[in-house]
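What follows draws every value from the coordinates through simple rules; no lab data is involved. Note that this is a predicted model, so its numbers are computed, not measured. Cβ atoms are built from the backbone, for glycine too; each structure is taken alone.
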Structure P
Amino acid sequence: MMWQKIFSTVGARYLVAVANLVVVILNAKALGLQQVGEIGLLTAAVNLIITFNSLFTGSTLVYFLSRAHNRPVLLLAYGWAIVGSFIGTGIFALLPFFSLTYMPYVLLLSLLGSVANVNTRRLLAWNNISGFNWTYLLQGGLILPFVCLLYYGVGYRTVDAFLGALFLSYLIAMLTSLGILWSYGIHTFGKWVELDVWKNMLRYGLWAAVDNAAEVLTTRINHFLIRQFTGWGGVGLLDSGTKVSESVWNISRALGFLANSSVARTANEAEQKQKTLHLLRVTFAGTFLLVAVIVCIPEWFYTEILFSEEFVGITGVIRGLAIGMVAFGCHTILSQYLIASGHVKYSALSSIVGLAVLLAAGVILIRAWGIVGAAASTSVAYVAMCLTSLTSFARLSGTRWHEFLPTLRKSV
């Protein structure tokens, strides 16, 4: 049963990954390096707002749906998805990174993404993995046909066209997830307003938000730093190299959701530990093999086939990120254990350590090596995150270091 969930969830991620790779190629050929950089920064802003909203819409929701009446939990989650999107968009409107003409897109994408996030976390909490995967497939996979339609069918090749394709895919995914929830027949119970539940959610959610914010900043803040040193072209090169490298994370992200759901739904600490170790081993092996393949791909493949000559230097970015990709994949599984078992503070600690290391390493390495330095500083930060979460997991679960090694024992 566990392997079936693993294959279906990882498979969904890689179908979307293939579609996203094609979109990256289409953007590179149809828009050029500068507009690719703008898209990278805009989507990073949307992701940051959705992460900001995860105060009550992410792991907090999964954790409390199995431990409290669901009416006050859902009211706070959906309400914050709306309020948080307006707050986040307002903050970005005050910053000098984008034209204000893009702000309606940022708001709508943040709203749709956050509401869909609530819907999928509800499905995950009730172990509806198929509904969870279908929503993800639609949200990530439909971008490709809409981009093709707008770029080549209509002839509308601009940043606005890409954002329009993103909006349509997010809208369809959100509506579909609502339909799945409706057909699943999940009933609400309890009072709509329970202050004690909200206080506990706030306490847990603040730590989860700190964790998510620090983690997302660690993965994306170099985009903003590079813009100051090299301009939009540098952002486009870093963003493209990062997206190619992050394709390996589909394994850890997929299995991270399974780890969160499995650990949150059981109070048996031994079972939580064994499921986490099993998923950690699978993640390490799969991520390591994929990274080994990607770093061996020659640069001409990217500059002559996938992208264009503007993307010279992309292999330097990919190889600079290689070790970090494996480390971050392992950290994802360990982090989900810490969050779902109620030790969210320790997960937040690992993300804060990663962000601090990134800022310190980035100041030195970006000045010395430019874009490759940005990639290398990110890898150093990911390794620091992994070591911190690994130490926390071992101490809290009583895991000895030899238990991390592969075993033939059947997973629970």
Structure Q
Amino acid sequence: MGGFKLENNIRGIFSKPPKKFNDFAPWIPSLITEIEGFEDVELHVISPHIKLKKTIYSFLDKGIYYHFFKPDIFTLCRQIWRLCARPQNESYAINRYLVKKIVKKINPDIINLFGTENPYYSSTVLDIHEKPIFVTLQTVYSNPKRKLYSEHFDQSRWDMEQLIFKKEKYYGSEGPMHTDLVRSYKEGTIILKQKFTKDKTDIPTGKLMVEYDFAFFSQHLSDKKGMTDAIKALALVSKKHPQVSMIVIGAGSKERMGELKNKLQSHEIEKNVIFTGYFSEHADALRAAQTARFALLPVKLDHVSSTILEAMHLGLPVVCYRTTGTPLINRDKETILLSDIGDIQGLADSMIKLLEDSEYAKVLRTNAKEYVEREYDNTANARLLVNCLRAVYENYYYQTPIPSELFFEVEDK
């Protein structure tokens, strides 16, 4: 019996809900789908998979080589050990051994690490030398602002990410926040531009019945994603529009949900909000979001949250915060409604504007869809990554200068 099944059996004995698989990082499979059509690229994907019976499972599908390994971090024994021993730092020795073994067998020209924030797999690059490693920045966990906006903070994740930043030289970045942070951690880093692909297969095509005014959706209903600020803003809007409604899509612990419901009651808007819980299928979450007219997504920490782009693709006018990246969306024309971080009244004013001016909302909806379709061409963005990888390969082995058009520059901000 695998560790995942064993853990769920034990959870059942104690009347605990079973753990489930969830969709996350949808830009990875959409990127792979694009590279399937690139005849000039041989791609090997190495990824953890918690439900494997074998330690390593490899196969070829549609021209892509897959190598899944069973990470020990999610096993029941490991979870019990972490609970009892409470280690300050996790070495992830087994995961690092397995990935190093796979890499040795593949002998790749270059390695592309997606994300430094998840040490159970990102730490594996610390053991890989004599190969160029290109780090695609999904976020930066060791961002000092995280301590301000995150309810939970893991020093071991911070420390492991810093080890990666001190070792690696080549990075891909989508925005100035991550670029500036990485440059501040190590001199001489080379940072190239990148744009994530979007999982368009998950975007619902059918029009659903609109039942709510606003949608808030996120994997976790945390304050760094703006959940509490969204409640406060809705409370202000309700003073002028008592029937305003919001659907909230995402996961929260029993304690967290209790906190949020208490906040709703204190503002006397508990009847204005419905919680759906978390959908294991990403497409189902997007379908739920499509039952609203607008999106309220006051994310505080991301450059541009993927939920903002998804809402725009769904045709939902977006109310959000002014981060390092969101003003870029309005560079050519007004596309989303922005307020400074912490400006609850500003969020509420934008929400009221959407509720009271349908023509204005229609313009934003059109501008948003045009922006997403223009800026997130999956084939072009996948080809950009391939070009960056080839340039890093040539620079690492032969000191060939990297083409200037690939660098992340000020005008990209």
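Descriptive notes on the structure:
- For 4.4 (distance in nm of label points 7 Å out along Cα→Cβ at positions 65 and 313, calculated) the corresponding structure among P, Q: P
- At a computed 133 (volume of the Cα convex hull per residue in Å³), which of P, Q: P
- Origin of the derived value 2.7 (distance in nm of label points 7 Å out along Cα→Cβ at positions 297 and 345; candidates P, Q): Q
- Structure responsible for 21, with relative contact order in percent (Cα under 8 Å, 6 or more apart) calculated and labels P, Q on offer: P
- Here helix-only ellipticity at 222 nm (-39500 (n - 2.57) for each DSSP H run of 4 or more, over all residues; to 500) was derived from just one of the structures P, Q, and that gives -13000; the source is Q.
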